Every structure is written in C-alpha cells, then in structure tokens.
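What follows is a group of structures, each given as structure tokens.
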Structure I
C-alpha cells in the first residue's frame, strides 16, 4: 500500500488523500491524478482536508451498498462523510469507495473515455463528502453544475451529455 499523498497548497493548508487499491487492473488512474481531482473540488470549499479513496471490486462494493444503503447490487461510487461532531477539530472529510469494474462498464456503455468517467466519479463522490446531494431537483442541478465545471476545468466533456457514435 502506498503512503498518502500530501500537496501543500500554501504554508497553512493541505489536502491529504490516502488511496487504497483493493484491485489491480489496467486503466486505473494513478494517485496523483486522483489527488488533483479531489484538490480542485476541496480547495474551493476549505483549505484542509483528509480523506480516503478505496478502489474495490464488485463484491466489496455490493457488500457495502447492501450494508449501508440496503441495495443488493454493485454501484459506481459510495461516499461516507466523516462525523463532524468530533471532540477535536480535524479536517476529516470521510471516505470514497469506487468500484473499478462498474466505472469501466459504465464508461463503455456511455461511450465515455475511462479516465473521464473516473474523474467524474471522484469529483461526484468528493462533492457528496462536502455536503452536496442530488435528492431534490434544486440540489441536483447545483451539484451537476459543479460537476460540469470541474470536468471542464480538467478538459473533459459534460458528463451528463449523451455521447453517440454515428
């Protein structure tokens, strides 16, 4: 397992991302790329953050999805925000769990590049950790606009546009 990546944004702030790999397959983004996506999202909201990204297989994500959401199926990303009512102030955001197999299948089905879909899932999950949601229409629109902006910042297309090949 690799050590967490820490990038100093200035003398008083840092984003710490611990990436855990429970799978080993081709096409996965490297830790530095994952960190850059997270940093872009987090730095707009707060100067410091600590979070874990765990990349898993379908079995592990299905188990977590069943346990925490009562859905017995694989999903692309789960976010677990940290408890903000801790006795000491720490910049802990929480955990993201991303299923490599589901992300790969969705990218293929949606005619997206694998790296673009990975960026979207990391950005989407990080926004959830920061308190964004898509349950109500107004919240969903706000969250989607943020996602589109971040994706464009990294040179990717709008993840909500349908891509067709003629």
Structure II
C-alpha cells in the first residue's frame, strides 16, 4: 500500500539517498555535495524547501523536494518542484504520478497559482510522463545559472 507523507528531520539520510540515486540516474554524481547536516539545516531549520516521501508498506521508495517561488504576473506564490525520484525497482507502479498528484493538491490547497519544474532534454521517459499529465514545456524560456566562483565574482566577493 502506498503512503505519502511530509518528511521530518529524521529523514535526512533517506532524502540524501534519493538525491544520490537521482544524481546517478542523471549522470551527475560528481556534483552532489549535499550532506545530511546541510539538508537538516536548509530544509528543516531554515525551512527553505519541503519534502514529501512515498512509502510502500513502510519502505521509503521515492520523494519530491519542492519550494515556493513567486509569480509577479499572477500576484501569488507557486510551487517549484526541484526533484522527483522513485527507486528504479519501484518504477512503473504509479508512484511518481502519485507524488506529482499530491504535489498538485498541495499547490491548490495553498492557493498557489502554478506548479513548475525543469527536466533534462535527454530524459525522454520523464518528458513523455509529464506530457501525459498535461504539462506544457516552456520552449520560449531558457534557464540561466551562476554558481561557485562566478557567483562570488558577481556578488563582489572575489
């Protein structure tokens, strides 16, 4: 039986395991610098993100990590899904869809105007899944990012 619950501080190891599993799937394991302590600090102490966890008969099998953003055009908050991951051996059972549906419910319950996420261009299984749910790709937008030394230089630190 599937259960979806909000994570708590005791779940930091589980969350980190899911993050590492996702990084392995996306061939980005070298980019994971998160630790249980960092997750505890930023998710549960500073409350900068939230996590829901899917469990099958008591075994944690997937997660969704999300946070609020804001739309000036809508004049209200939205939810941004940072990561959605289900363990490979539990895929195909509808657990990813259940996590996304629960996140849509949270979005509506909180009065948010939209639910958004990004997907790697090569990830056809996920793209097909999102399209099947009625999600629309934003082809006219490009995501930009600054990190590390470039971010510090931009901030005037270096």
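No value in this document is a laboratory result; all are computed from the given coordinates. No experiment lies behind these values; they were computed from the predicted model shown. Cβ atoms are built from the backbone, for glycine too; each structure is taken alone.
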When Rg and Dmax of the Cα atoms in Å is computed for each of I, II, which one produces 15.7, 57?
I
Among I, II, considering only distance in nm of label points 7 Å out along Cα→Cβ at positions 23 and 143, which has the greatest calculated value?
I
Identify the structure, out of I, II, from whose coordinates distance in nm of label points 7 Å out along Cα→Cβ at positions 15 and 63 was calculated to give 0.6.
II
Given a computed value of -13000 for helix-only ellipticity at 222 nm (-39500 (n - 2.57) for each DSSP H run of 4 or more, over all residues; to 500), which structure among I, II does it belong to?
I
For Rg/Rh (Cα atoms, Kirkwood Rh), for residues 47-126 alone computed as 1.00, the structure of I, II it came from
II
